[in-house]
Structure I
Amino acid sequence: MHESLREHYACTGATWMIADLPFVGVVVEEPILSWTDVYCPLVAPELVHDPALVGVLLEARQEIWNAERVILRLPTQTRDPGDPRLRRLAQYLHKEARRHDEPASVEIVPVTPNTQEFVHGLLAKAILNGYRDSALDFDRALEYVRATYTLGQEERASSLVAIDGGRAVGHITWTEATDDVTSREITEIVDVYVLEDREGTGISKQLTQALENRLAGGRTLRGNVISDDPGAGRVAAGLASWGWRFVFDLWVNGDPVPASHGIS
């Protein structure tokens, strides 16, 4: 961890100890359903591999923080916790942006007012897919998307849209972020989605490469795959074949709820 970030967590009272094992616990509000989570970006491996200590942490989430969930960030190479109360929420991957010279089979252009609702609809659909075990409905998901991912909003997301035969058939949406462990500036992919009748045509890869071409030169892309998505294995394998590398996983207690929209 970057030393200034370590000092920040210590100064803000976010560093805790269980049986002399340190972890960082930050209270955050899940933005769509307004749940309270305790996010732990740094956790001693010995803690998550001891069921008794995991139990102490899960009890503390209510007694200390009054939170519904604990979300743990663990490096991919860390051995799985092996505690039935924890399950993998998402796998996060990195890729260094570079230039690609392969011609795209479709036109890829920045989102415009004419394609904004198309992107909004796909983002809302992606959210519903991730939150399929909750009471969230499409209208609420669309309301959140419109408030968060609309053209002209400062420091909000940007999108590219794939156009085929004059019709929008897919998008990639991203935002700029800072990694909460390394302090590194990254480009976070919010969602990549291609219409069902264009799946398997390579458009998702072309959208990602178009984004890389815009960012090439020392920029890191970050994406994630929601673990309980039916196509998670296929998507993860595809990303790995494109040069993405697994960096860390999020683990959570309780029922399935996504970390973000993910890559479809």
Structure II
Amino acid sequence: MKIIDKLAWLFRRNLIIDYKFITRVNFLKPSDKWDILFGKYNTLFKHFFIPFKTAESFINVNGEKIYYGTPYGLVGYSCMLAEQIYWLTKLNINNKPVILDVGANMGYFTLGCKKIFPNASIFCFEPVDSAYNALVKNVEKINDVTTYKFAVGEDNRKIGMDVNFKETSFSKISDKNPSYQAEMRKLDDIEELKNLPQIDIFKLDVEGYELNALKGAANLLSRTHYLLMELNSEEYSISDVTNLLNASGKKVVIKFIRNFELEQDEEFKSGDVLFELI
């Protein structure tokens, strides 16, 4: 993609996100929405000249600091609120849900969930030190949020990761020339999760390792109501995911889907999908 085409694509994408954010995110105070939008564009401009620092750079939203780990500031947070968190407002979910945030990064999904489910119990998983430190800062004043500093997969072992320290959300598990070492755990082996009668929302975004993570969560999936995950067709297909979910004894219904391509009629290569497991 040529630089001019990339800039045009980013401009169009931001306009779409802003429109959805303004029209959909009615669960935030108008002043909070303004703080996020103003802070978003302020940081986009500022970081042309001043480097950001993961777990140190932040934006004030209604007096609360939200830390970020990308030169794009809160672009990801505003998009999360306008898409995935908005989807959750359309579902039949009790007011004290149990939520898993796997691949939590800075904790944007957790922050958004707490806006619509203030009584939720949330378990966050993030293996990368710098992202984990920002996550802890973002949730340290919020009740009923538990954080774990390890990756999630199909077994328990040490792993290598290819970490993008400028944008930690793109970090992924890789044994080829790893730049980072981390612990990996099966979700089914985590004691705190074993006795939970139901997982209301299971969010999974681990940069292409989602299918492996699900293979280590067979028992947990049998107790899960909604699964929200990022899919990447280069690694696996929607059919691969639905077959695995069916094997856990669940009927699968797709409730929402977002194609990362701007034109929604383009071939689905990657995007977010919200499954209901019945």
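Taken together, the values in this text are just the output of simple stated rules run on the coordinates, not laboratory data. Note that the structure is predicted; figures quoted are calculated from it, not measured. Cβ atoms are built from the backbone, for glycine too; each structure is taken alone.
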Fill in: Origin of the value 1.04, where Cα Rg over 2.2 N^0.38 Å was derived from one of I, II
I
Worksheet item: I, II: which one has relative contact order in percent (Cα under 8 Å, 6 or more apart), as calculated, at 13?
Response: II
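Of the structures labelled I, II, one was used to calculate distance in nm of label points 7 Å out along Cα→Cβ at positions 31 and 223, giving 4.1. Name it.
Computing distance in nm of label points 7 Å out along Cα→Cβ at positions 31 and 223 on every structure in I, II gives 4.1 only for II.
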Worksheet item: If mean count of other Cβ atoms within 10 Å over residues 23-30 is computed to be 17.4, which of I, II is the source?
Response: I
Worksheet item: If we compute distance in nm of label points 7 Å out along Cα→Cβ at positions 151 and 183 for structures I, II, which one ends up with the highest value?
Response: I
